[in-house]
Structure P
Amino acid sequence: MDKLLIRGGRTLRGEVPISGAKNAALPELCAALLTAEPVTLHNVPRLQDVATMLQLVRNMGVTAERDANKAEEGTVSLNAGDLTKPEAPYELVKTMRASVLALGPLLARFGHAKVSLPGGCAIGSRPVDQHIKGLTAMGADISVEHGYMVAKLQPGLTRLRGARITTDMVTVTGTENFLMAAALAEGETVLENAAQEPEIPDLAEMLIAMGAQIEGHGTSRIRIRGVERLHGGTHTVVADRIEAGTFLCAVAAAGGDVLLRHARADHLDAVIEKLREAGASIEVAEGGIRVRASGRLKAQSFRTTEYPGFPTDMQAQFMALNVIAEGTSTVTETIFENRFMHVDEMLRLGARIQTDGKVAVIEGVPQLSGATVMATDLRASASLVISGLVAEGETLVDRIYHLDRGYDRMEAKLRGIGADIERVSGAAG
């Protein structure tokens, strides 16, 4: 099992390319299931979750290939014209909760689907009840049998029908599933309380390029007028705001001067505001974001919430900055109930953190000391890497398969800007 060995204490300088967004690429790969014509995606990141999704659609009978001549561009060509098996088996999706995104497109195009209940990071409850509620309103019969969601059209229907869907809470994957299903439904669908994350308008733009009729994407109310069929198309995956935010926090913690190529500052307003308040210099530069920092920054309190608020996917990385910042900060996690699992590992490095339910109180320390730590989920992995960059001595981060699910060659990118980091093999941890 691979680990990352980090020798801390180096400042970071240079340029780092930000890859395509995992949370945009996964639904967009599923969107290719909506048409029998070829679909081409550019800027698809090389991630374990993406590889799993490609394996999943291939298992259904979809042709899905990376372009060997355009590897750096991350081009993937898909053709679901010969899809024969509208099913997502447990064996292929047990490590990835995004499998639920296959349900809406399969049901909309074929009228039936069988999708395993999703897996993924152990960071709290991620219920599928909102997906079932919304698709049922659109005319689906969905039962949960032996760990699978088994879906078909209600008697008398030949396709899904438009509906007004108001979810009980803001759900990103739910919004994406309804968006894709509604594109082929009969009539108009209105999504109230829709998620507004940048990956959703990116998916909507891809669907529009395929012939969908969508308005209001990027707001809390999305209107979709269903069409009988979608055609093929070409789309470029938006830059990954969470990867960009992770590198912003890494430079702010370790110090240095780095340009994040392709990064979108307008997708990171809440994070950038906190980093500036902490004392980092962040400016929009030609082709990306430039971040500069030196010395200990000032600790910042924050509360995670839905976009455009402070993202839960950046909580652990910013906490890694707070643990070595000057002062005391409070972090309140409102999205997932188990998302402080990185705290115990940070304590091993010398951090001072106390947790009480959804609240963590961090007392900044001037120095961390290297140790062996274990990654517990995707973003926790990134926070431990940042901690290792600033810790004195060597830090060994175990179980980095979590990291590989969401970061495209992170250690290579960090080496490129001056970090002393390498991937090493070891016994299973």
Structure Q
Amino acid sequence: MSSKSAISEKDFEKALEVGRPPNISRLFPNSKALIVAGKVIDRGLSAKGKAMTIAANGRNHFVIRGALRAAERADAAIIIEIAKSEGGASAYCAVNFWNMATWVDALCNEMGIRVPVAVHADHYGIKSTKDIETAKTEIPSMFDAGITSIAIDASHMPDEENLLANLALNRYLPSWAGYETEVGEIKGKEGLSTVEEALFLIKGLNAHGISPDWIALNNGTTHGIEQSDAGIQVPLTAEIHKAIAPYGVSGAQHGTSGNSSERLRRIAQETRTTKANVATALQMISWGVKVNEYGNAFLDEKGDFIKVPGNGMTEEMWAEMVAYGKGKNLKAGDYKKLNLPFENKLLGLPFDVRERMAKGVEDFVYELLTQVFNAQDSASLAIDAILRKNSFDMGPKAERIEDPALWTEAKIRERAVDIQGHKGPAGNFDD
């Protein structure tokens, strides 16, 4: 179903009037792009039920363009995101925390996109006290630039430090913004998250009046190039989501590239997940690299990617990119670092080549949204949420349940001693 038939002009105009948060209205006063808080996207998918939408890591222009077009075709609310490693102060992509909203706004206006779109800063990593101090300035700067949702990721730290970092930084987030927290580094089958760890984090936040929209878990996936379709532990995810259900938190599924469609359907159908991150697969498809149905890139006998002739960029540009990568001694998993040096070269390709790069992403994302994630028609439901509230601010999903007197810093440190769990070796929590 096309959103042009699903969303009435009257409802769309009203949503534009009241549904865009203050930073977006200030930055883009004449825009017809419905950029909204991350909370709005979660509400739309939650209203549909047994559905999640893509959080597309916009590592390049073509990924963003293609993902937006797919969402429009599917009448699906969508999230465009970039992680700190991809788009932070030491970015390896041209798209970053401070220009992503401008790119999204421009493309929505150019293409007449009318579905609600959140602009999410993913994996905003906190690894030390120094990072917390930097974040107190950097996070507001990102919202100044149009970010409407953020993931505070201190998941590699001990449980008490993770919770305390989230508490320290929450005051720097607008109350209306989408907010994701994380427990357990993304590292595959090692150090899987537990119910106890998730409850510790969510209860501690709730005691301080903080209601996350999403929690991400280490539920069996990894980031980057998967070697098989093994990964997500659906029963574990469902168990944790059931335990934290009184606190109104939805799931955010990381590391989807390489997981089978059937497993992703089960995550949508059997858990409370409303947000599914897809990064590596979209990058590879935009480039024209051969992938399987899971978005997992094929490698030849030498361990090199296989470029599909006539797909993605030109063969000449691909040869130049490969040569550059070999000159930098980049392994297959590090090809993501080619985004920044090649963005302008890719934008300089002929129109038909640029179009097929975006179209490859569009078709892949549309299939995910409609055949796997069950996200079709969620755009209308997200707009309904705006109109019911008559506001850009959806408010918290849960009231305070826990006693703040039992969750002081001293009590938090005391409680953390009793948490049982083996976190395993260091994980990949950056993107």
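Of the structures labelled P, Q, which one yields -9000 when helix-only ellipticity at 222 nm (-39500 (n - 2.57) for each DSSP H run of 4 or more, over all residues; to 500) is computed from its coordinates?
Details: P: -9000; Q: -13000.
Answer for the origin of the read-out: P.
In this comparison of P, Q, the computed figure 0.90 for FRET efficiency 1/(1 + (r/R0)^6) of positions 33 and 201 (r between Cβ atoms, R0 = 30 Å, to 0.05) is attributed to P.
Thinking only about Rg/Rh (Cα atoms, Kirkwood Rh), for residues 233-360 alone, which of P, Q has the largest value? Top value of Rg/Rh (Cα atoms, Kirkwood Rh), for residues 233-360 alone goes to structure Q.
Work out mean count of other Cβ atoms within 10 Å over residues 57-64 for each of structures P, Q, then name the structure with the largest result.
Values: P: 17.4; Q: 28.0.
If we compare mean count of other Cβ atoms within 10 Å over residues 57-64 over P, Q, the biggest value is for Q.
Given a computed value of 20.6 for mean count of other Cβ atoms within 10 Å over residues 49-56, which structure among P, Q does it belong to? That value comes from structure P. Taking 26 as the value of relative contact order in percent (Cα under 8 Å, 6 or more apart) derived from one of the structures shown (P, Q), identify that structure. Attributed to the structure labelled Q. Sorting P, Q by distance in nm of label points 7 Å out along Cα→Cβ at positions 97 and 137 from high to low puts P first, with the largest value.
Comparing distance in nm of label points 7 Å out along Cα→Cβ at positions 9 and 177 across structures P, Q, the highest figure is found for P.
Any read-out appearing in this document is the output of simple, stated calculations on the displayed coordinates, not a laboratory observation. Given the structure is predicted, the values throughout are model-derived calculations rather than measurements. Cβ atoms are built from the backbone, for glycine too; each structure is taken alone.
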